Structure 1
Amino acid sequence: MAWYDKAVFYHMYPLGMTGVEMKNSADGCQNHFPVLWVYIPYLKELGMNAVYIGPLFESASHGYDTIDYRLVDRRLGSNEDFRKFVDIAHGHGIRVIVDAVFNHTGRDFFAFRDLREKGEASKYRNWYKGLNFHATSSLGDPFSYDGWRGYKELPELNFNEQDVRAYLLDVVRFWVDEFDIDGLRLDCADKLDISFQKDLRRLGDSLDREFFLLGEVIHGEYGRWVNDETLHSLTNYELHKSLYSGFNDHNFFEVSHNLNRNLAIAKNLYTFLENHDVDRIASKLQKPKNLKACHMALFTLPGHPSLYYGEEFALEGKKDGYSDAPLRPSILSEGMEPNEFTDFIARLAEIRGQNPELSTGDYKELCLQCKHWAYARVLNGSAVITALNNDEQSVAFVVKLPVSGKKAFDLFTEEEIPIEAGNQIRIKLAANEGRLIKVTG
């Protein structure tokens, strides 16, 4: 079993967490990593065993307009500071993957800067898409080019140019050698050249470690990217959307449908309720009482669960128009302190770690109604049953056990649940409640 099969991720957006200025003045090197170093023991106590951190490398503003792939953003600190972060994480048994922003660069990236200075004489004239030296750009360049999704601040790289591919593969080797990272999160993987993703997989497989490749994809047939030739995992936006709307709309059928649509690769997908691009789940749920049950689903459905920093405090946050700033607060902000919900999350992570059924067990649906749902994760003759109620009324129902049960008990309260004739149990749920039940043979 690879480390990522048992991973519970913690997603860190470091530029927001440390409260740095959103415009990079390039005046010297700051050091905000001590704020993140001290976070690591806390993550261990919370039950996290993997960190996805990014964007991380030198950029002009939000982190995705890369200036230098070999330099940690000076607003955060130095390369040595980040290496210490990884070393501390590894010392606590926590793996680290980083953002790989490969579809585009910033305008101050060395290749694009050379183009601006030398025009057609630049040796990087084939590095970017749509170059036309008989036109001008909207930003005043003596040539036009393709901007990522129309944004001229993000010149789009040309993966038909072998030198581009070779350069980026060298960048990954550098990150492994310099920082000892354990994997990559590929930004907008649905738009990233698929043959280059295969190059990355071959590179990762050649390393002296289990190197995890996670792709960011919102829509599409996830199996196109998650297979033995390309990526190990993908962001499960389908499940993300169906989870909060399933609770809000009293429609667990939506969640079940999306889960079963991708069931063949569901264990490999990266599951989440929030991240740096979407509103906080505590702000999305119409009934705050559903927050715990919703996270029970996150930690027990097939996939690699992830928490976004602050989520464990039930932090709220919504986009402000087109601005993501409210989703990316400083960790010194009001409300960023452990509370009762934090203890609940830590217990969920502990339960997942103690019960391998929840990492690698097979999924089996036991009961599905609009307002209540029960499913099991089954492994080697034992099972963990998750029972959820999104209604404002209590409910009781009977399910047949997925294994030959001798004992059933609540994993939170340790209350034993009688196994009735016919190898079944009666589950009682209060309004907006979830329960986790262990069944042993």
Structure 2
Amino acid sequence: MELLPTHGSDLETLIRIWQREMQLFPVALYLDGQAMDGNNSTNSSAIALQVFLDNVHGLFFLDVQDQSWPLDQPTISFEVAKPTSVEQLQVWKQVFGTSFSDNATQLSSQFNLNLADIQQIAASVQAEMAQISLPEEKGEGKSAQMNLKDGEWGDRLWGACLVRTRPRLDALAQRLETKATWDDIVLPEEETNLLRQIAAQVRYRSTVYDEWGFRDRMNRGLGVNTLFAGESGTGKTMAAEVIANELRLNLYRIDLSAVVSKYIGETEKNLRRLFDAAEDGGAILFFDEADALFGKRSEVRDSHDRYANIEVNYLLQRIEAYRGLAILATNLKGSMDSAFMRRLRFIINFPFPSLESRKEMWQKVFPPQMPIAELDYDHLARLSLTGGSIHTIAINAAFLAAKEHTDLAMPHLLKTARAEFRKLERSIYEGDFNWQTSDNTGLTV
């Protein structure tokens, strides 16, 4: 519809030509208005559409996102929803056959794609796989399509689905490269088990909702909403990366500067675009500093309070209707609105690391290729620090060692640890930085 001429004479010419066409042939016109906003009736394209329809009689198909278009002509409206996960599963099986059942179940449960997207993704991956050269057998080269049971099909289709849905979120959120695994994160057993439960609920939601019938009894709360609460540096972002890495999904950190607007109603529009795009792509939404968006509603004293409360009310409704995984992270759990707490399926408190946890963090913080001298991990663990601070100290110490062209040793770590304590405005106890070497030689940094 953006191609409709807005100039009067050009529009009149189009109207005359289309009227002639309809007299000569049994034709109908399909108008694609997905990119246009029906609420803006003063838009030049919207005005041109209205003039066009007022002056031409016939059959028209108007494709728009909502039914708010100001049309005077008699219309019959149909709501065309995206195929359900069960319907998507049937399409995947039609394309690849029943032997592809396991991979088809995973794709249909995680991605909310329309039929055209599924067919295009399948065609592109099939063409790619057809070009793969199999190892030579009996001295003859062979190029053929791989067996559908091979796991490489599922990996390539999964990656193609991620690529297809990824660009729709990049304007409102920052995609994080997920590198952390279960071996990297250090948490108490109870919190680690809760993280694994979150990953399991996302992975097996098709089984519970569709095969076991829970979707027929629920109209909301189909997503997994989680709150990560704890001090800065206790591993909330890393935990989100671990889950995304485990599920092989894109992780998006919400850019509040792109979402929140001072203009009334714009924040809600941005949030709607954000949640809709995330549902299509099966992405994980990570709201860092969530108390800024999900804070407590205040008493209405003026129009600013009223509209601020409207934003919170909209978030309450939208996050409950969201069908993916949303992770809220905050340092101020008490600032969250109590209505959000009820809608959260998991609340995980990230505690300040214990002595044993800090020792394990120090042992894991250095890459395998890092040249390291003998370190006293017990002494380092006595430094009361979070995992984020330990990571900062390790990197700064690595740069000191690189500058001196030596292996990383205790003096480097104690020196950068002292600097970290000063940065955090923490009290410095000289005994923590007085390290006794194996030959009983004291070292104070």
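State the single structure among 1, 2 that was used to calculate FRET efficiency 1/(1 + (r/R0)^6) of positions 18 and 210 (r between Cβ atoms, R0 = 25 Å, to 0.05), giving 0.30.
The read-out was computed on structure 1.
Upon calculation of Cα extents along the principal axes in Å, for residues 250-313 alone from the atomic coordinates, which of the structures 1, 2 produces 41, 20, 18?
The read-out comes from structure 2.
Distance in nm of label points 7 Å out along Cα→Cβ at positions 226 and 330 was computed and gave 1.8; which structure, 1, 2, did it come from?
2
Could you tell me which structure in 1, 2 was used to calculate FRET efficiency 1/(1 + (r/R0)^6) of positions 178 and 410 (r between Cβ atoms, R0 = 35 Å, to 0.05) as 0.15?
1
Here helix-only ellipticity at 222 nm (-39500 (n - 2.57) for each DSSP H run of 4 or more, over all residues; to 500) has been calculated and equals -14000, so which of 1, 2 was it run on?
2
When you work out Cα Rg over 2.2 N^0.38 Å for each of the structures 1, 2, which one comes out largest?
2
Distance in nm of label points 7 Å out along Cα→Cβ at positions 2 and 202 was computed and gave 3.2; which structure, 1, 2, did it come from?
Attributed to the structure labelled 2.
Taking mean count of other Cβ atoms within 10 Å over residues 122-129 from the coordinates of each of 1, 2, which one would give 18.2?
This figure was derived from 1.
FYI, it's all coordinate maths here, none of it is from the lab. Please read these numbers as outputs of a predicted model, since none were measured by experiment. Cβ atoms are built from the backbone, for glycine too; each structure is taken alone.
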